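Following this line, the structures themselves.
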Structure 1
Amino acid sequence: MVPGNVSQGTAGDPARIISYSASEDSRNFTFGQAEYRYEYMHRSSSTNANGEPSLITDADAEDAQAVQQHVVITYSRNNGRRIYVNGVDTGDSIDTSSLTDTLADWDSSYPLVFGSEAGGSQPWQGKLRLVAIYDTAMSEAQIQQNFEAGVGEKFLLLFNVSEQLFTSPPAPDKGTYVMFTVSQYDDYSYLFYKPTLVSLDPDFTPGNITVKNLRLGLNGREPAVGQAFRNINTTVTSNIFTNGQVLSELGTIIALEKGPDADEFFLTFEQLGSSGPDVRDDLDCGDPSTSCPTPTTNSDPVSDIGLRTFDEINASMATITGVDMHASGNESVKSTYLTIKQQLPTLEDIGGFLPAHQMAIAQLAIQYCNGLVEDPSLRTTFYGNFDFDTGVAAAYGNGDSAQKQQMLDALYNNMISLPDASGNILSGVPERAELKAELFGPSATNLFDKLGAVMQGVCANPDPLINQNCDDSDIRTRAIAKALCTATLGSAAMLIQ
């Protein structure tokens, strides 16, 4: 499985990964996540109907991580409950051996639910790739065997690092490699895990090889996300001919770009052996055990302009507007994001941007702007003393009014001309005059005049099935403000990075 994050669930009330239960306080067993911890609630003659006291992993161990993990929970009368992560017993235990501990109180009418409690409460965010339930406790050997088997077809990628470690690099068949186990995780990404330093020379003595800050690269650049190995800081001293030395037990997911036949990988290190800082090593295509893509001579150039991806778009809109989609009253924001999430950009490549992406961005921007304008506290912080409680004419004024300039300044200052940590405005952003022309004129096609024309048309021909408020009221004032906000928030100024 792959937890979506390490902020969900709390101790005693975990996010439900798998639950064989009837309600929030009645179960046969539940396996859940409480932030960095896994929790196992199990009903027996020595626990209550809610499976308490529960078994929970140690907070300092941080066993739960937002990467693919193989997790096993077991129960036996002799050994009680156990939790294994990636084939290893976490060592957590509250149960004593008790031959009288039974499961006689289990209720076979309870439903088996994945991803939430029965009824949909305590949802868990993540992906389950394989679930198996057995009628007997697995042995540690069986657990280790299943962990080693993994999920799906796997490949070994070898990166020859001999040039960074030796003044005179040996032949490939005696070289030293960083080896990854890799699989295509789904249609959109790869799974890299268990980086291992290994030598093909039985006589090689590593001495002291420092490996620090390993990062994956794809098609000439380092992806911004998926760098789970950047905290590696270890020294390899043992023999690495037979099995090698595992550098990290973590796995990570890297977004697919061109596909398995064309994507090209490389590694970078802050330090590798005595080489550093900033060492780069490409996938070794000379070794017969490695499969590499066929190089192309006329590849299309990659744009320097990137896009924010779905989670970055959502986080940017939330930060700009101050709207918290998890807060009470903002349920429509969260619902919209979860609905259109897969319609938002998943890759940073601007060449893959589609009209469907812009439609999803506009829908999300509408919800965030609605939350901003309808919240008196947020809109005062954002727009200042702009009067949202009067009609359109009074609120926005005539012609090139001070009120329109105030609205323009609020949108521009809070959405476009945002300074970085050094106080510098990003280059390439639209000028204030350009945004003003789009929103308020002087062009006859500006958004403010278009909105007025649309509203006049609606009020001139009202739909009897819809209760239209066509007065020059504060409702229309706020509707126009939401539209102006949406046009700015959903623009390229927010999307491009």
Structure 2
Amino acid sequence: MRRNPLSLSLLAVFGLALAMAELPAQAASHSDAPLIKQDPQANLTDVYAFIGTKYNDPGQKVLNVIVHARPFSEPGDGVMYDRFADDALYSIHIAHPVTGASLRRYDFRFSSVNPLAGPGLKNPNTILSYGLGTGAGAIEAVGDAQQNYSQTYSVTKVVGNTSTLIGSGLLTPPPNVGARTTPFYNDADGKAVSGAASLADLDVYTRTTLHDLGSGEVAFAGPREDGFFADTPGIFDLLDGRILGASLGQDGGGVDGFKGYNVLAYAIQIPVSDLPSFPYTAPFADLANPLPALGGANGVGVYASVSRQSVRVLRATGGPVSSGPWVQVNRMGNPLFNEVLVALKDKDNYNRTAPTVDTAKFASYATNPELPFLINFVVFGDATGQAPLATTGRADLAAVYLPDVLRVDTSTPAVRLAGQTGFSRFGFAGGDTVSDSAGKVKSSGWPNGRRLGDDVVDIALTAVASGPSYSSVLVVGDNVPANDQLYHQVFPYSGTPHAGPTNRKDR
């Protein structure tokens, strides 16, 4: 593979095109469609899926799936702080990697956001959800007397027509209110501590809310730091000069537009031995061959969805009441597909459908993407918008996005994690590879699953600029090379949520 660094002028071309086209190309799935933008608690931001080991047993190989929801959650947003919607169905799907059909589903349901008595609320006669329950002071343990409000959840495993409750009454950790209320999240200066290398290094709130389920899975749900990173503000300000930086545009001078925000995360570890495995063809899956290195792989697809019941009645007294069948309102597999590739007319349609219809309904958005057309027309002045970048026949992008599920080769050993030796945010392009059971070399990161820390923006833009032939690889970057918070190297991997009192967005 030849890697030619992108010149400053060409980097400017790509950045300017993104800005002028007003495409939200740097935002994963934080603002992917009009309707879900109005429903933040049900809005999925990112899905991660990768091979690792069980949180307390390095000898057991598992599939990790971590889903982030509720974008731009403000750490200091008291007095309520963000909670999972109690009238939504948060789901993780294990799917066929070729058809996108859901083979197994894990449904997470959460307890009331407004209980008036125990066990969800200890003291209704105070304004404080945290720090004053039947006792006053710092929260020493999840659910203790000082934690007034507690949200719990259940997990149901659905295979075919069979639904099995595999966990109930599972506690979520409290938000990071601050050093005085949730001290074990934070250092002496009141700032969140993250980057745990082992289970013992996790804070007590997170460690004690990792739930071993009797069926073999492990579940977690609770507030986490938003692990996505990109300079969205600079791009949309007509390409602020900080985007370009030094000669290669990668000096880190960009500003992470997601810095300082939290999300709500729900996650599961599934023993690989309990999963089916299907053969499929994937890009960058046999790196002994020329790019896009199409090759055989064996594993599963993964995607997430959120559903709401079809009828919601508001009442003059008491809370709303929901009834009727579940209707899917959001879904996500790969990063950037709905947000960057799917046109406005189909964005809400995408969220309502299943991956099984992607090839029939949305294939042209991958094979004939608008992004290179806009770059060709606006920047290169090509009246047809067809050159120099390829706008049609993008089988390389279709191989990643259709159907829109994260494909994970489950025959590989555990992949490297951010913070570990050999990890690269570029995956295979940074030399970070893993071999499958047949000895084929493939990327450790996206599009072979997705890890926290994978720079999916740079990888995706590089693919758009370089494909479908990849005769040379133009590395395109947005000048934000890392997240503002360290990721944990143990389940649930997402970083410790930021604390409200010490949170800053500007440095």
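No value in this document is a laboratory result; all are computed from the given coordinates. Keep in mind it's a predicted model, so treat the numbers as computed, not measured. Cβ atoms are built from the backbone, for glycine too; each structure is taken alone.
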Taking relative contact order in percent (Cα under 8 Å, 6 or more apart) as the criterion, which structure among 1, 2 has the greatest value?
2
One of 1, 2 was used to calculate FRET efficiency 1/(1 + (r/R0)^6) of positions 381 and 437 (r between Cβ atoms, R0 = 41 Å, to 0.05), yielding 0.25; that structure is 2
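Looking just at mean count of other Cβ atoms within 10 Å over residues 109-116, which of the labels 1, 2 belongs to the structure with the highest value?
Details: 1: 13.5; 2: 16.1.
The structure with the largest value is 2.
Taking helix-only ellipticity at 222 nm (-39500 (n - 2.57) for each DSSP H run of 4 or more, over all residues; to 500) from the coordinates of each of 1, 2, which one would give -7500?
The value was obtained from structure 1.
In terms of distance in nm of label points 7 Å out along Cα→Cβ at positions 29 and 445, which of structures 1, 2 is highest?
1
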With P(r) over Cα pairs in 10 Å bins from 0, in percent computed for every candidate in 1, 2, 3, 15, 20, 19, 18, 14, 7, 3, 0 is reproduced by structure 1
